[in-house]
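Novice: Listed next: structures, encoded as structure tokens.
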Structure I
Amino acid sequence: MGKNKLIIFAKQPELGKVKTRLAVSIGEDQTLKIYKELLVITKKITSTLSVEKIVYWDHLPFENPLEFEFGDSAKVQAEGDLGFKMKTAFEDEFRSKLGKVVIIGTDCPFLTEEILEKAYLSLDTTDFVIGPAMDGGYYLLGMREFFPYVFDSIPWSTSNVLPLTLEVIQKNKNTVTLLAELNDIDDINDLKDWKDPR
């Protein structure tokens with residue numbers, strides 16, 4: 001049986017290149033600190049997961065501080081929009097034909113190892129597993145086989161990503177399991193919800 005895989009989409013921790021919507025409110029220096037913290041959290045929650053972990057960086061640096069090195073291997077994301085990047089990564093990781101593949105980003109500090117384990121278990125009985133994000137997108141997507149259609153004609157970075165994804169899965173008569181709804185850290189309101197919850 002093929003080994004299950006976890007794709008982690010990440011950006012290199014560089015000033016002015018990460019979380020630009022958040023940077024408008026708190027500045028680039030503070031935003032970079034927040035992003036580095038998110039990277040460390042992602043590394044921690046995935047470190048003991050017994051799957052093959054592949055980090056897809058936006059680009060490879062000449063050197064990366066050890067605290068941000070994680071995963072079993074590193075690759076570079078394809079050029080194109082988010083859908084094309086994810087489609088290409090899934091296609092690449094499904095080449096072995098066996099095993100389940102799940103993708104996450106690095107901007108959900110509420111994600112846990114238990115949720116990740118549940119994602120893989122869900123794929124025993126459904127074609128897709130999705131972790132809905134509160135902004136109308138998703139923080140996790142998993143498949144038990146490669147279904148490229150799920151990346152086509154989706155308006156990425158909008159509140160329609162999740163509903164349209166679910167709609168196209170239903171139209172193609174595939175099955176899906178939804179995980180707990182969590183918040184991504186994209187702007188100042190998300191940051192307040194994380195750092196200063198009421």
Structure II
Amino acid sequence: MTSPPRRYPGYDVLDKWNSASWDDITRDVVGRRLHDVPQRRFFDQDEWATLQALCDTIMPQPERADPIPLAPFIDAVMAENRTSGTRYAELPPMREAWRRGLAALDAEARCRTGRGFAELALEDREAVLKRLDDEDVQAPEWQDLPPRRLFREIFAKEIVRTYYGHPTAWSEIGFGGPASPRGYVRLSANRRDRWEAWEAEEDLK
């Protein structure tokens with residue numbers, strides 16, 4: 001698979017490591033995010049396999065030799081019961097929503113293909129998720145779980161949030177990180193501080 005052209009070629013947020021942009025506290029936070037990958041504590045082995053396959057489907061990283069570890073950070077959030085404070089009336093509490101949702105997702109894959117979600121190729125996993133988004137599900141495990149709401153508001157949001165919370169992803173979108181203690185000065189539209197990333201001007205298709 002050919003990697004798409006980078007919007008910020010040559011930009012690496014870690015070049016700020018010893019600059020005025022980051023102090024010791026910021027370096028410690030970024031360093032722990034990079035190197036301290038949590039161990040599995042919340043999901044069981046089957047849930048973990050389904051979660052990893054779900055992460056690989058929503059945020060595939062085939063071009064990376066060292067992919068961003070999404071499942072471990074999501075597992076840590078669940079183990080510590082950390083939430084955004086948002087509770088959707090039609091969904092159960094966050095940890096229950098994830099457990100029941102992963103079980104229902106795997107059951108849906110088995111109804112459709114005879115195989116578990118983690119056993120499917122990428123295009124087949126995408127097809128199962130499309131069924132969820134269309135609210136066209138067959139597995140009885142869904143019961144009172146709204147598939148589209150679960151897919152969009154629980155699965156997709158948390159996986160994408162986790163991906164772009166990692167310093168590796170900051171570089172690909174030109175984000176400079178916390179910029180503490182330096183901070184940002186030029187905050188109006190179409191202005192940038194001199195230490196921020198330049199976006200490539202060529203047509204990126």
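Bear in mind that the values in this text are calculations on the coordinates, not laboratory data. Because the structure is predicted, anything quoted here is derived from the model rather than measured. Cβ atoms are built from the backbone, for glycine too; each structure is taken alone.
Novice: Say we calculate volume of the Cα convex hull per residue in Å³ for every structure; which of I, II gives the highest result?
Specialist: Result for volume of the Cα convex hull per residue in Å³ over I, II: largest is II.
Novice: Can I ask one more? 1.3 is what came out when distance in nm of label points 7 Å out along Cα→Cβ at positions 90 and 154 was calculated for one structure; which of I, II is it? Show your work: numbers first, answer last.
Specialist: Working: I: 0.6; II: 1.3.
Answer for the origin of the read-out: II.
Novice: Next up: For volume of the Cα convex hull per residue in Å³, for residues 106-185 alone, which of the structures I, II scores highest?
Specialist: Biggest value here belongs to II.
Novice: Given a value of -12500 for helix-only ellipticity at 222 nm (-39500 (n - 2.57) for each DSSP H run of 4 or more, over all residues; to 500), point me to the structure among I, II it was derived from.
Specialist: Traced to structure II.
Novice: Check the numbers for relative contact order in percent (Cα under 8 Å, 6 or more apart) across I, II and tell me which is largest. Each step should come with its number before you reach the end.
Specialist: Numbers: I: 23; II: 35.
Result for relative contact order in percent (Cα under 8 Å, 6 or more apart) over I, II: largest is II.
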